[in-house]
Structures are given as C-alpha cells and as structure tokens.
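**Student:** For reference, the structures are reproduced in the following blocks.
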Structure I
Amino acid sequence: MDKLMLIGLGGFAGALLRYGVSGLVQNLSRSVSFPYGTLAVNLLGCLLIGLLSQAAETYGLFSAQARSFMFVGLLGAFTTFSTFGNETFNLFREGESTAALLNVGLQVVLGLGAVWLGRMIALTMGR
C-alpha cells in the first residue's frame with residue numbers, strides 16, 4: 001500500500017482514538033477546570049511510542065510500512081506530544097543534552113507564545 005495512504009489511514013484512526021479517549025477520560029474525571037483527557041492522551045501516546053519504538057529498534061518487529069502507519073499516522077494524530085517526547089528522549093540518549101533541553105524549552109515557550117500570538121491576531125481582526 002502507498003506510504004501516504006498508510007499514514008492517512010493511521011492518522012484517521014489516531015484522530016478518532018484521540019477524540020474518544022480524551023472525551024471518555026474527561027467525562028470520567030468530571031472536571032471542567034483541568035484537561036485530564038488531553039493529559040491522558042499525551043501520556044498514553046508517549047507510553048505507546050516509547051514501547052513500540054523500542055520494540056521496533058530492538059526486535060525489528062515492524063516493517064517500514066507498519067512504522068509509517070503507527071508512528072507517523074496513528075500516534076502522530078493521536079498526539080504529536082508523543083513524537084515530541086520520543087525525539088527529545090532520542091536526543092538525550094544520543095548525548096545531545098543541550099539540544100534536548102533546547103527542544104523542550106523552545107517547544108513549550110514558543111508553542112505557548114504562538115497560541116498567545118494567534119489569539120491576539122484574532123482579537124485584532126475582530127475589531
């Protein structure tokens with residue numbers, strides 16, 4: 001099957017899973033003030049990408065097509081935080097501690113800054 005099709009199918013499934021799991025956890029938590037559903041999805045995604053990527057590296061369990069489907073499509077759509085976590089972990093593992101810490105800082109600070117900037121642009125456009 002074409003690589004883009006596999007990624008697309010994985011992405012479709014991952015997005016549906018994210019919606020379902022996040023909503024279920026949020027409803028079970030009965031919280032309206034903290035995003036437990038998003039936290040659960042991010043942590044589960046990180047656990048799964050850690051487990052599956054290590055299995056792929058150590059045991060050669062997955063074909064290139066299966067890795068595209070799982071890592072880029074399914075888990076990429078389930079949560080991009082899992083990809084961020086895995087890439088940062090790999091930087092630490094390769095001895096690139098400065099790059100890993102820089103990645104964490106930039107992702108968090110610039111990500112929050114981009115959300116703020118987007119909100120400011122939207123507010124300005126609405127006036």
Structure II
Amino acid sequence: MAGELTMKQACESTGLSADTLRYYEKIGLLTHVTRTTGGARRYGRKAMEQVRFIQRAKAMRFSLEEIRELLRFRESPHTSREEVRALASRKQALIRAQIEQLEQLEKELRLLLNLCDQSGCGCPIIEGLETASP
C-alpha cells in the first residue's frame with residue numbers, strides 16, 4: 001500500500017531498532033502493523049502514530065505496562081480522562097520523589113568533593129562511601 005513504511009524505513013524514521021519494533025508488536029503495544037503477502041511488516045500512519053506515542057510516553061518514564069493502559073485509554077479519551085489523569089498524577093509524584101533523591105545525592109557528592117579538596121591525606125570520597133548508609 002502507498003504511504004506505508006518498510007521495517008527499515010520505520011527504524012530510520014523513529015531511531016528504534018527492528019528488534020524493538022518487533023517486541024512492541026509481540027507484546028501488543030503496536031497493533032496497526034500490516035504484512036505483505038510475503039510476510040514483510042508495513043508501518044502505515046496509524047502504526048507510526050502508535051510508535052511515536054510509545055516513544056513519547058517512554059520519554060516521560062511511563063513503563064510499558066502503563067503505556068499499554070495509555071494506549072487503551074487513547075481509544076476512548078472522553079471516557080478515560082480521570083483514569084489518565086490519575087495515572088499521570090502517580091507518575092508525576094514518582095518523578096518528584098526521584099528528583100528529590102537525586103538532589104540529595106548531588107548534595108552529598110558536592111560535600112564529599114569539597115572534603116576531598118580540603119583534605120591533605122586519605123580519600124574523603126572513599127571514606128564517605130564506606131560510612132554512608134544506603
């Protein structure tokens with residue numbers, strides 16, 4: 001069909017590997033892939049929209065299972081708005097917690113680097129890692 005991309009073209013367009021595209025299809029995230037009579041995959045507009053949706057959701061740190069839910073919600077957005085909002089809210093809270101953890105780690109590393117700059121002997125960074133609690 002006209003307008004459909006081959007596997008190679010879809011990979012070039014998205015930056016994803018063929019293995020990734022096949023995996024998304026295998027686990028049911030990518031449902032609009034068609035096949036030629038010879039079995040070659042073809043990616044039309046709907047398939048490419050799904051791929052881009054998946055990529056954007058992954059960039060926002062949604063898991064593949066969460067993306068599966070989002071794709072399901074995408075089919076009827078007017079009736080799933082609250083569910084999507086709840087999922088996004090949970091993801092935002094998780095990301096906020098991760099940011100706070102990273103900020104704390106950055107402060108600890110900054111302190112260890114400052115101690116290292118001021119220390120004449122030993123290694124405050126190694127010592128700090130040995131005595132820090134996980």
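**Student:** To which of I, II does the computed value 0.45 (FRET efficiency 1/(1 + (r/R0)^6) of positions 42 and 90 (r between Cβ atoms, R0 = 35 Å, to 0.05)) belong? Intermediate results must be reported in sequence, preceding the final value.
**Tutor:** Values: I: 1.00; II: 0.45.
Structure of origin is II.
**Student:** Moving to a separate point now. Figure out for me which of the structures I, II the number -27000 belongs to, where helix-only ellipticity at 222 nm (-39500 (n - 2.57) for each DSSP H run of 4 or more, over all residues; to 500) was derived from the coordinates. Present the calculation step by step, with values, prior to reporting the outcome.
**Tutor:** Working: I: -27000; II: -23000.
It traces back to I.
**Student:** Thinking of I, II, which structure, once relative contact order in percent (Cα under 8 Å, 6 or more apart) is computed, gives back 15?
**Tutor:** Matching structure: II.
**Student:** Of the structures I, II, report the one carrying the highest value of FRET efficiency 1/(1 + (r/R0)^6) of positions 10 and 34 (r between Cβ atoms, R0 = 35 Å, to 0.05). It would help to have the intermediate numbers written out before the result.
**Tutor:** Working: I: 0.75; II: 1.00.
Greatest value across I, II: structure II.
**Student:** For volume of the Cα convex hull per residue in Å³, which structure out of I, II has the highest calculated value? Working shown, then result.
**Tutor:** Details: I: 146; II: 166.
Once volume of the Cα convex hull per residue in Å³ is tallied for I, II, the winner is II.
Only the coordinates and a few stated rules stand behind these numbers; no lab work does. Since the structure is predicted, the reported quantities are computational estimates derived from the model, not experimental observations. Cβ atoms are built from the backbone, for glycine too; each structure is taken alone.
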